[in-house]
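Quick heads-up: structures coming right below.
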Structure I
Amino acid sequence: MKPARVLLLEDELQLAKIVSETLRKRGFMVTHVVNGVLGMEAIRKSDWDICIVDVMMPFMDGFSFVEEVRKTNKQIPMLFLTARSQTEDVIKGYEAGGNDYLKKPFSLEELILRLNELLRRRSSEVIPQSISIGQYTFDMTKQELWLNGQLFCKLSHRENELLSLLTQHKNQVLDRKAVLLKLWGDDNFFNTRTMDVFITKLRKHLLHDPSIEIINIRGVGYKLTE
């Protein structure tokens, strides 16, 4: 098996050195850049298996970098590293297209576990075709919701992942803990609140068809019905 190619965007040079050396010892191939502008150059020049992205960087911050990459690449996993831990910042990261969020200071062992899980999830992922949800058509590949034959809205990366799981379990109860572990990696209270925010966003997107509901099954999870 080829070693995973990691693009690390981090402007704290000492931290970047420690992360790079640790990952290389674990068999990863690591390229380090210090901001999003250089990161975009690296994205254009080479293929990568995963990106580790600091949020606070000069010239182009991590959120802007991920948003730009997602215009052309929906699949590459993006792991944010950041000292910013407010709920709004976490939600912004997921909406930009992030797959996971690790708060500084962090354990290098936890970073490696998160990377391996994102890589495993990507390798086992089967990208489905479009699916009908009432009057909507949900294009999971393009992250789009269409209504009555017209593009209704573009979904954020996290909205897309969550709606994909709901549609795959349509008319079944989707276990809250299982979703949190799959998409967020932890079922703590902080992530639970974040997931509830995204459920609310999806409900607003689907308001135009009253036959569609995302029902809260108290203490268990959610059910998408139509």
Structure II
Amino acid sequence: MTVADNLTQMEETIEQACKRSNRNRDEITIIAVTKYVSIERTKEALEAGVTNLGENRKEGFLEKYESIGNQAKWHFIGSLQSRKVKDVIHQIDMLHSLDRRSLAKEINKRAEDPVSCFVQVNVSGEESKHGLPPEEVGSFIEAMKAYEKVKIVGLMTMAPHVEAEEELRAVFRKLRALRDQVRDKHLAHAPCEWLSMGMSNDYQIAIEEGATHIRVGSSLVG
């Protein structure tokens, strides 16, 4: 199927999720995760109207950036090694995986302008996932005040791959509650308004639980 066809179906699903949860469609940003698809397929997403693109590896990102450049808004959604910060930091618009002080320090050293960052939280506690434990989020974000090039715009998590809807909802709700706690402090360096959560298999539930940025690969671009 074309990306445009997939997007049409997806928009219907998003509209339904918004109705169920009393939300406006314009509160939600679709990020097309293009890490497994070609530059041609990525351009097809752009032509269909999806201008937010997500990549999780430096090499794949730079290859696509070279071809597409500023036609897209670029989200780096994978774990970023400190030594690779210098290679991508001037091209990306948002980083979804800030989870350690050494990374913040390197961003601060390399970036020319403040970088919009989501703090990655391992809500489910799975060993295979990156991210801070929920109980460390508050103190970590307070510590980010020391880095003027790091702006905390929200929190990000990856839910476990399970069928149980209540288990997914519990993860998303916990991230939302954490976000609310940070946002309500009104920190200048951490407005923390957004929630990056929900992927192809669970984005509808994530929207119902407050997601503002959904990271969708297989059901949109393949």
Structure III
Amino acid sequence: MTDSPLSLAYAFNIGPLAISWAVVVTWGVIAFLGLGSFFLTRRLAIRPGKMQAVLELVVGAIDDQIRATIPGDPGRYRALIGTLLLFILAANWSSLIPEVEPPTAHLETDAALALIVFLATIAYGVKAQGAWGYLKSFARPSWVMIPLNLIEQITRAFSLMVRLFGNVMSGVFVIGIVLSLAGLLVPIPLMALDMLTGAVQAYIFAILALVFIASAVEEDIPDKAQKESQT
């Protein structure tokens, strides 16, 4: 990737709609994860085999991280957080395929992921506190904070998008430049570092999404203390 990081290469058209390669790779990642989930879970057993043991280890690690952030049943958030983690990880690592640019190196994909987190935060907050209770949370600790709290909701989603885009795009861009100048073997250490960066960025994105949801579903600490004192 040596062109402008904001440019899009188009693969084909569906009528008047132009489909970019980033979208095609995204479809490929979704298909890969979907088929992988189907084949890994179609023959679950009480005594797990090697692949099922690895799968249970991954699910258990995700559940432990959810419990550490939001007390209670992790199953309420497992599908969203686990899907975000695995999708971003697979999308980041798709750069290891020759001539493939990861969709997360394009701003459109990262904006869509950030929008999902933004809407999920609102949905979980309304479900946990009710519509009125969630709206009242923007007035904490004082009604003067309403504009700042509203802006914070938007800037948090924006920061998710920019962080993921900047880190993934920069890694792919640097590897593309080194590859064009130095040949095939020299960038291999950089590719290993890029794999590590991709895994870290997927983890950070999922954890921040979990923290944002936790801030929406949990009641304010003074409200908790007041209820406990009344009981």
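Only the coordinates and a few stated rules stand behind these numbers; no lab work does. None of the values given here were measured: they were computed from a predicted structure.
Looking at structures I, II, III, which one was semi-axes √(5λ) of the Cα gyration tensor in Å calculated from, given that it came out as 32, 19, 16? So the calculation was done on I. Upon calculation of relative contact order in percent (Cα under 8 Å, 6 or more apart) from the atomic coordinates, which of the structures I, II, III produces 26? Answer for the origin of the read-out: III.
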